[in-house]
Structure P
Amino acid sequence: MKKLLLPLACLCAISVHAATINGEIDVDELPSAKRSSNRYQRGAAEQPAAPPESMAVVYLLGDFPQAMWDNVPKTSELIQRGLQFEVSVMPVTKGAMVVFPNEDETFHNVFSYSPEKSFDLGRYRKGEEPGTVVFEEPGEIAVFCEIHRHMRSTILVLDTPVFTTAGTDGTFALENVPAGEYELVVWYGPGKTSHQQISVPADQETLTVQPAAPGE
């Protein structure tokens, strides 16, 4: 029996159209970075580094193929270095595990009392096993250090595989977005977001949007 030879086109995976969404958020809407109190610096063996810059998180809500969910990183790191958290906000997808490495010689004790996820990792320092937490529910998780009260960050747990942080100039790009209808959300800080509906056409490779102001 002769083998049936299929056309080459039939053997190739069907590609799904995807676009890049570009935009720019208003950096004036971001909160000012909180400086360390002098009472933490007086007589301390280590001086706190400058606090991390405030960042906006931009993401889409809508229906996405399972493959996009499967490709989202399942583990992230929120590093403690220079008596500060490395970033002011870390976006992750629900179900992700966050590792909290301590790169300082002194002890830290990372904790949160947020209703979506409360935890207390206890005291550990550089070279010791870092604490880990899995975040199952979407929400804003305020993170602190029990020893150094100036240290703070936010873990933003999202119910979407499409998100990014805006640059210091406010620009952002959401890549590989399938055609469809979505809600574009910008997170400027705890409790401060903007929302708008956008449409990604099937015949467009790039789309430029102007995010709504917070509260709109």
Structure Q
Amino acid sequence: MSGTDPGPACLVVDRRVPPTPPGLLGRLERFMGPGKTRAESAVEAAGVGLGAVLLVAGTWSTGALRGWSGLQFAVAALIALDLLGGILTNATNAAKRWYHRPRPGARRARLLFVSAHLLHLAVVAALLLDGDPGWFLGTAGLLLTGALLVEYAPVPLRRPVAMGAYTAAVLTGFFWLTVPAALIWFGPLFFLKLLVCHLVPEAPLADARAGDGTADS
């Protein structure tokens, strides 16, 4: 073995939550997850940028955007950016440390975060799906049922339960809660952000050789 070969990574679990400043900046850090590294931020930015380019190119290629109003374009764009950013943010070590730290009311806080996204469904149904009540109720039911299944599953089973709930929700959407071609991305991204990225508890891993795992924050 070469003397410069660093060998296999020595992974450790780093659950330390760094302090946050007071005021608006502190609230923003706590919402995103305190202690996010520059590397995590760079991956988030790159992922959101790539996802946005693919979404624009893909939806434009369907031709289904013709006839949309400026308001509909704006709503779809804001929701898409929220979902893309949320998928990546909730998958970071910083978010896992924060949202899954042991504290009173942690489960309630996570479920409230998920429930707040019913507003997304209401806006999509009202402005992009001509007020379709069946789609709204069906998608809301899948979201809330999946969230409860994940949160109340034994901890070792939460990841596979989340994957099962995600798969069921996406397939149900494809076959029974259909949307126009310009919105086929919504269901997979929506449920990925909430059922998998936000609700699944995962150990925030760091490479012990890199120091304390937070030096790059």
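Values quoted throughout were computed directly from the atomic coordinates according to the rules given, and no laboratory measurement underlies them. Bear in mind that the values here come from a model prediction, so they are computed numbers and not experimental data. Cβ atoms are built from the backbone, for glycine too; each structure is taken alone.
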When relative contact order in percent (Cα under 8 Å, 6 or more apart) is calculated for each of the structures P, Q, which structure yields the highest value? Q
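I have 15.9 for mean count of other Cβ atoms within 10 Å over residues 24-31, calculated from one of the structures P, Q. Which structure is it? Kindly include the intermediate steps, with their values, before the conclusion.
Numbers: P: 15.9; Q: 12.2.
Derived from the structure labelled P.
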For FRET efficiency 1/(1 + (r/R0)^6) of positions 80 and 200 (r between Cβ atoms, R0 = 35 Å, to 0.05), which structure out of P, Q has the highest calculated value? Q
Given 3.5 for distance in nm of label points 7 Å out along Cα→Cβ at positions 48 and 104, calculated: source structure among P, Q: Q
Tell me which structure, out of P, Q, gives 1.15 once Rg/Rh (Cα atoms, Kirkwood Rh), for residues 64-119 alone is calculated. Q
Please state which of the structures P, Q yields -1000 when helix-only ellipticity at 222 nm (-39500 (n - 2.57) for each DSSP H run of 4 or more, over all residues; to 500) is computed from it. P
